[in-house]
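Colleague: I've put the structures underneath this note.
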Structure 1
Amino acid sequence: MRAIKKVKKFIERSPNSIEGITFAKLLLALEAGKEFPTTELYKLNSHDFDLAIELLQDWRIDCFYVGKAKAFDSATRAKNLS
């Protein structure tokens, strides 16, 4: 499963968790082409940090991936909940 899908599912499962909020902020920053503080990634546990790095790699490789739009919607909904 691609990182974008993993992150989307994570955000949908836990939109109000620290990790869910961090992933949502990261996705929104990537989509908008804005800066994201790497210090936020360092607060994640090892597994979630690796997922964030995997997301960055996938995003860089394929910035036009169709699933990106769905994940972006999930991130926007999660942001609006908090």
Structure 2
Amino acid sequence: MKKDICADAVEKFYPYLDREMGRFDQMKIRWHLRKCEPCAGAFLFQSGLSVVVSQSLSEDCPQKVVERLRSFMKENHKT
């Protein structure tokens, strides 16, 4: 059960960071991150990585590339 909750939280990191989810789902992620140290650590890493990547880009990335990258990451994510 815990593994399923963690997998669900990790899967939603990027939509959470990109503010692409509703308030209820945001609250669920925040609650989980406060209670689960491993997921909180993974989230800190991912959010830091996201900042570095966004600061490193000199141009806007085409939406099609972003969608393909998200699709690839979803298909290849293993928990």
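Colleague: 1, 2: which one has relative contact order in percent (Cα under 8 Å, 6 or more apart), as calculated, at 54?
Modeller: Details: 1: 54; 2: 31.
Only structure 1 yields this read-out.
Colleague: Have a look at 1, 2 and say which one yields 3.0 for distance in nm of label points 7 Å out along Cα→Cβ at positions 47 and 71, as calculated. Present the calculation step by step, with values, prior to reporting the outcome.
Modeller: On the way: 1: 1.8; 2: 3.0.
Of the options listed, only 2 reproduces it.
All of the numbers you see were taken from the coordinates with simple rules; none came from a lab. Computed from a predicted model, the values in this text were never measured in an experiment. Cβ atoms are built from the backbone, for glycine too; each structure is taken alone.
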